[in-house]
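Chemist: Down below are the structures I want you to see.
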Structure P
Amino acid sequence: MREFYRVMLGRKSIFAEECRNGGFIFANFDIDQDLTDSLPENWRDFNKEFIPIYLKQNPEKSKVAAGLSCGFLWTISKKIKKGDIVLSPDGEGSYFVGEVTGDYEYIPNSDKPHRRTIKWESEKIDRSDMSESLRNSTGSIGTVCQISKHKEELEKLIKGEVLHPVITTTDETIEDPTVFALEKHLEDFLVANWGQTPLGKKYDIYQDEENFGQQFPTDTGPIDILAISKDEKEVLVVELKKGRASDSVVGQIQRYMGYVTEFVAEDHQRVKGVIIALDEDQRIKFALKVAPNIDFYRYQVKFDLIKE
């Protein structure tokens, strides 16, 4: 089954037109060597080799930035498969759409050395035709992000079909009720409204000029949100669960926290966890009693459906 990705083509899409005319997408990240024989199936093996190279070229960057940058490079070079669909903003409010048609190739002596060939469609998708949740996903910071959860809507948009469900809210603190009413978009909602949450008062979702701490990769799957305290003394792992959370999520987030402690956090940084779910059962309450570095939050929202 083909996957869908949003791929940025340079900061503020400055290379979008060049890439469309040339029929490719690209990555750089200051790693200027042929990766043809250095693209393992496991992204962690790739990061283990290339994070030191990235940090040598960018000594001012953090381990988080290095991990995200190398992860993006591996995703574009390896994870994205032939037949997958990419959307790339054109810098003017629309998205180029294309199908990946070639494997990784290296272009030496270029500022766009790591490439994949693309068959671009003649028509673009206008951002205003997207649902709010899809706009949030495609507008996230970072070089590449997977947007396959919007597959049904994307396939309709590519065919020229536009569907606008109308969902409104009576709660003024909810910026995007459509995202939240459809539970599968909980993550996008939380990211979009992070500053209004209790967590946003102490922590910022990790980001630098090119990277963003949403869907941060680990051995056992991506961390939903990786955040840094405003004083940079704590790294926060956020795990989102749709509906009721059970005690199994405690072990899951502890694995993520262990990975962050070992491979991401600086020596002076503590690692904490937060589980966010609609409700909790008695088992998770008992499990959290002996996990003082993990907090639990319930989400709650009010919304109305208005027929026009």
Structure Q
Amino acid sequence: MKKYIEYCLLKILEIVFSLFSFRISRKIGMCIGGIAYLFDRQHRLIAKENLCAVFKDKKEQEVDRIIKRVYLNLGQSLAEFFYIPWVDREFVDRFVEIKGKEHMDSALAQGRGVINVIGHFGNWELINPIYSVLDYPLTAVAYPQNNRLTNEVINQYRTSSGAVVVTHREPYKNLVEILKNKGLLFLVADQDAGEHGIFVDFLGKQASTARGPAILASRTSAPIIITCLIRKRAGYQMTMSRPLELVKTDNWKEDVLINTRLWCKVLEDYIYQYPDQWFWLHRRWKTQPKKPKKTPPTFGE
């Protein structure tokens, strides 16, 4: 029953946002974000805990202001999500300032494909349709929603721009094949990776982080680029980083660790600069390294 209610609410939002212009829809989205901020105490407290741990010098009032802006950003992003089918060249020319496109072009020209790491930052869902407008061959790896009904609706929007969406359970060899075919592989890799992740410093704390980008880069020699869609007043700035200078030695495990640190560093620089545009509502540091077992002392006879 709960899943059906979630599905109905999503369809109602779909209808509501279809009745209004893009500008008005975003204002409605901000109102929804503001209401969520008032009533979503559980995630508001998670965000506060995360922010206070990272920005120890910020006062409580400043942290609360950041959290409120996070909710407003998410509300706007919700409204914008339903606009994906209408993202075209006119939309990009009007609303999006693109920086670093030359980095993506030169990386793709190498013929090894590109691993594009993105985070839950700004409006990450709009990156796919914007890239489709720019005629990049796009495959996005996404985690499916627990609710099959809502997942189908979300994927319909994600693929409406021509992007191919596969799940995180996609066989590794298929991802390698995408890169070998000079494709652009999107990986959203900034959330807690659980016991399967690798521990690196992220925003000043050890965090379990996805190994996928670094492993794929090591195995295929495909370059890694980080893309962020930053909210700027009425529009956006989409930035594409330079391809990372990846380390490749005889020590494969060490290479994966170092290269994971590299892309994390680029992403966290954006978060430090625009803290109100990252998804602080997630328990990013939930998984912690296991403490080594203490060996009991031995006593001589």
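We did not get these values from a lab; they are worked out from the coordinates using the rules stated. These numbers were taken from a predicted model, which means no experiment stands behind them. Cβ atoms are built from the backbone, for glycine too; each structure is taken alone.
Chemist: Consider the structures P, Q: one of them gives 0.99 for Rg/Rh (Cα atoms, Kirkwood Rh) as calculated from the coordinates. Say which.
Modeler: The read-out comes from structure Q.
Chemist: Using relative contact order in percent (Cα under 8 Å, 6 or more apart), single out the structure from P, Q with the greatest value.
Modeler: Q
Chemist: To which of P, Q does the computed value 3.8 (distance in nm of label points 7 Å out along Cα→Cβ at positions 7 and 287) belong?
Modeler: So the calculation was done on P.
Chemist: Comparing distance in nm of label points 7 Å out along Cα→Cβ at positions 31 and 263 across P, Q, which structure shows the greatest value?
Modeler: Going through P, Q one by one, distance in nm of label points 7 Å out along Cα→Cβ at positions 31 and 263 peaks for structure Q.
Chemist: Using helix-only ellipticity at 222 nm (-39500 (n - 2.57) for each DSSP H run of 4 or more, over all residues; to 500) as the calculated read-out, with -7500 as its value, let me know the right label among P, Q. Show your work: numbers first, answer last.
Modeler: Values: P: -7500; Q: -15500.
Computing helix-only ellipticity at 222 nm (-39500 (n - 2.57) for each DSSP H run of 4 or more, over all residues; to 500) on every structure in P, Q gives -7500 only for P.
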